[in-house]
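Several structures are given next for inspection.
No lab work stands behind these numbers, since they all come straight from the coordinates. Just so it is clear, the model here is predicted, and its values are computed rather than measured. Cβ atoms are built from the backbone, for glycine too; each structure is taken alone.
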Structure P
C-alpha cells in the first residue's frame, strides 16, 4: 500500500521500565512501528509529573519535539551554553546532532510529547559535556 493510517489507540503503550537496556523509565507509543519509514522515527512519550529525559545529544540524529499535553522545562544547547526554556502545549523545539537537549514534566498532570527523529538510526545518546573534550 502506498499509504498507512493509524490511530493512537491502535499503537500499544510500551513501558520502558521493563526493558533494562533503554532508559529512561517512561512509557511510549512507537508510532513508527505502525507507520514504517526508512528515514524518520516517530514516538509519543508519556511523562508523569517529575519524569524526564536527561540532558543528552545524538551523534547523527536531529530531533523535532512537539508538546501535546503538559508543562515542561527544557534544557537546551551545547555544553557550557545550556539554557532553560518553559514549554506548554503547542511548543516545538529542535535538537540538532551533537547539541544537548533534555526535558522534564514540571506540571501536575501527565505530559505527552511527539518526538520525530531523522535519520532513522540507532543513536542512543551521548554526553554533551564529553563532546567539548574532543575539540
Structure Q
C-alpha cells in the first residue's frame, strides 16, 4: 500500500495539515504510519475527506459524520438522517428563494418609498417572524 504524506494529502484535499490533524484527533480519519515525525495516510483518506466535505456542506456536524464511518472507515450512511437533512435543505431552499425574489422585487419596485409597497411590507413581516411559520410567504413569485 502506498501512503500519502500529510503534506501530499493536504495538497490534494485542499485542507491545511492542522485540519487533517484535528480530524484525526476527533476520529474522523486515521494515519496509518509515520515517516519520521510526518503522518502517513492511506489513499482512501482522500475519499473520506471528500465525504466529510460533502457532509459539512449538507449541514452535518463532525460528530454526526464520525458516526457515519463504521469500523475501519467503512461508510454507514443512515438513510433516515439523510432524508431528514434533505427535507431541511428543501425548506431552506424555499425560504431563500422567497427572500431572493423579494429582494429582486424591492430593487425594481416602482414605489417611491419601499414602505409604501405592500410586497416589501410583507417581506418585513416575514423577516421579523411576526407571523407563524406556516403562514410565511413561500410563493417563489412573492
Structure R
C-alpha cells in the first residue's frame, strides 16, 4: 500500500512543482512587462524574486519527490531525513492551504489539503516486512 501511495505522491509533487515553476515564470514576466513597483523596489528585483522564490519551491518539491520515489522503489522504510523532509513538506502545504483559502478560494484550498492528506498517509502507512516462516 505504501508503494502505491508514494508513487501517487511523487506524481502529484512533480505536477505541483511544474505548476509552481510556471506560476513563478508568469508572475516574473508580468511584473517585468508592466513595470510594476512595490515600495520603491525595481521591477527587475521583483521579477527575479518571483523567479528565484518559485524556483526554490519547485526544487524543494522535486527533491521530496525524488526521495519518495526512492522509497517507493525500494519498498522499505523511509530514512530519518526523508521523514523530516516529508513532514516539512506537509507543513508547508498546510500553510499554503491556509493562505490559498484566504486568497484564492475553496478549490485551491482543497487541492492543498489533498496533498497534505497524501503525504500524511505515506508517513503513517506501515512498512510491509517479510513474515517469518510458519506465521499465519
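Kindly point out which one of P, Q, R the value -28500 was derived from, the read-out being helix-only ellipticity at 222 nm (-39500 (n - 2.57) for each DSSP H run of 4 or more, over all residues; to 500). Traced to structure R.
Out of P, Q, R, which one gives -0.27, -0.41, -0.90, -1.05 for log10 I(q)/I(0) by the Debye sum over Cα atoms at q = 0.13, 0.16, 0.25, 0.28 Å⁻¹, for residues 56-103 alone as computed from the coordinates?
Computed on structure P.
Suppose you compute distance in nm of label points 7 Å out along Cα→Cβ at positions 64 and 112 for every structure in P, Q, R: which one lands on 1.2? Clearly, the read-out refers to R.
Which structure, out of P, Q, R, was percent of Cα pairs over 24 Å apart calculated from, if the result is 29?
Structure of origin is P.
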